[in-house]
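Undergrad: Quick heads-up: structures coming right below.
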Structure P
Amino acid sequence: MKKEDNKKISTVLLMIIITGMIAIPFGDPRLIIISIGLELSFIVLLILTLKKKDIALYFCIIISLIVIIGNSLAPPHINIIMTFSKPLNAILLIIGGYVLQILLLYYSVKILKRDKI
């Protein structure tokens, strides 16, 4: 993984972590343990990325797909996004659950495809 690639992935992961830290207090309290676990997985991925471990890219792909699919299949999430009944939650969900995840997926696939790891 090149230094430039490392910077892109690290930046996206850091933005996901920050968005998650803001979003967790506004989420469903019953899912706090799952949310914290997911946040910790992004922190581990950031650490692996900073250590230039290529294996992190594979996990970035897997986790980003899980998050995108999970958000798309969760009726409460779809309702919040469609109705903007909770505007802050909707914005955080769109940014952290889709935009940043798609960026993470895109950069990870692009780097792996280019390097053919």
Structure Q
Amino acid sequence: MMDKKPIFIGFLIALILVLIMGYILPIGQFIAVLIGATVTEYLANKKTKITVIEAALHGILVGIFTAIAQISVVFIRSGFSETTANILLTAALVLMGAYIIIGALGGITGILINLKPTNSP
């Protein structure tokens, strides 16, 4: 089951970090999405036990929402330029694909944080 509150919290964390870290490091925006997806899954898994598929879906949603928001911010900051819109259409596909993969990895990482070792013989 999709839990909306952790997804929203992870999205906000990822968006803020993308906007801050994207200017500091070239790869910082990808690290920001990974952190946001990990936090999302950590929060979601504390409430109920989540499967790996659901963990990846939570991370993917964080990645998609962050990519859409980041592209929208760039488009608004450019003054709704037609040239920028053409470039962003191509960049949006690449950026969204990368954020989906990184978000899924972050979701799986978040579920692994909550795993407790068992002492089985």
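Every number here is computed from the coordinates shown, using simple stated rules; none is lab data. The model shown is predicted, which means the values in this text are computed figures rather than measured ones. Cβ atoms are built from the backbone, for glycine too; each structure is taken alone.
Undergrad: Comparing structures P, Q by distance in nm of label points 7 Å out along Cα→Cβ at positions 23 and 55, which one has the largest value?
TA: Q
Undergrad: Taking percent of Cα pairs over 23 Å apart for each of P, Q, which is largest?
TA: Q
Undergrad: Taking -29000 as the value of helix-only ellipticity at 222 nm (-39500 (n - 2.57) for each DSSP H run of 4 or more, over all residues; to 500) derived from one of the structures shown (P, Q), identify that structure.
TA: Q
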